[in-house]
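The following blocks contain the structures, represented as structure tokens.
Derivation of every value follows stated rules applied to the coordinates shown; laboratory data play no part. The model shown is predicted, which means the values in this text are computed figures rather than measured ones. Cβ atoms are built from the backbone, for glycine too; each structure is taken alone.
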Structure P
Amino acid sequence: MVSGLLGIAIFVVIIFMSTLGSVLLVQFIVPKLSRGKRILVAALIGPALLLLPVTAVILVDNPSDALVGLFGVSIMGLVMSGIVGWPTAHFATKRLDRMTKFDLETFK
């Protein structure tokens, strides 16, 4: 039981870090998007990067049941995006916007 909870906690931390990286990636690639769109893109990209290897294994392992497996992975990705990805992307994007805003007080 403890090892299962520890595994889940480690997975949540990995999703958190992946979402933080996707916030930076979205900021560098498409900085002209509105804040809401950047949050949405970052919240979806973070968990999706972790689910790509799982998707590859599903497609290679059993191609006849790949549709059911891909449906399960997509539902899992949406749940992870909603629970871990969105709050992380929201607060990190808001903080990053505040930090990258040009301020004249710096040069006084």
Structure Q
Amino acid sequence: MAQRQYPPYTAAGVAPASGELSLAFRTRGSDTYRVTQVTAEVSPRAGGAGAVCSVRRNGALISPLVPTGDAAAGDPPVWVGPGDELTIEWTGLASGTIGKMVVIYDLGA
């Protein structure tokens, strides 16, 4: 049976004075999603020299990312079920920096 592909999920946010920004992806209802790629991006000039970025599932590290633009993809996929939260988290951003997240996923079997 073929996986049901969804349009990419996108989110954006603005870093506050603390320089910490978190964007989240969650399932709808009782669905379980198979995430095959997560992309993070901020403007290279606004990112700050000491900025750090990571992908986390329920607070656990999945992968570090280059803060100004990077993607985590490949095997194994990340499964996100009801009650789970997949986040992109930045620290050390300049205040007012816009962070963007793109998630490529399908409905898990």
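Starting from the value -27500: which structure in P, Q was helix-only ellipticity at 222 nm (-39500 (n - 2.57) for each DSSP H run of 4 or more, over all residues; to 500) calculated from? Traced to structure P. Which of P, Q yields 3.6 for distance in nm of label points 7 Å out along Cα→Cβ at positions 82 and 98, as computed? It traces back to Q.
A value of 106 was computed for volume of the Cα convex hull per residue in Å³, for residues 10-73 alone; which of P, Q is the source structure? Here the read-out was taken from Q. Of structures P, Q, which gives 26, 13, 12 when semi-axes √(5λ) of the Cα gyration tensor in Å is computed from the coordinates? The value was obtained from structure Q. Ranked by distance in nm of label points 7 Å out along Cα→Cβ at positions 66 and 90, structures P, Q are led by P, which has the greatest value. When relative contact order in percent (Cα under 8 Å, 6 or more apart) is calculated, the result is 35; to which of the structures P, Q does this value belong? The value was obtained from structure P.
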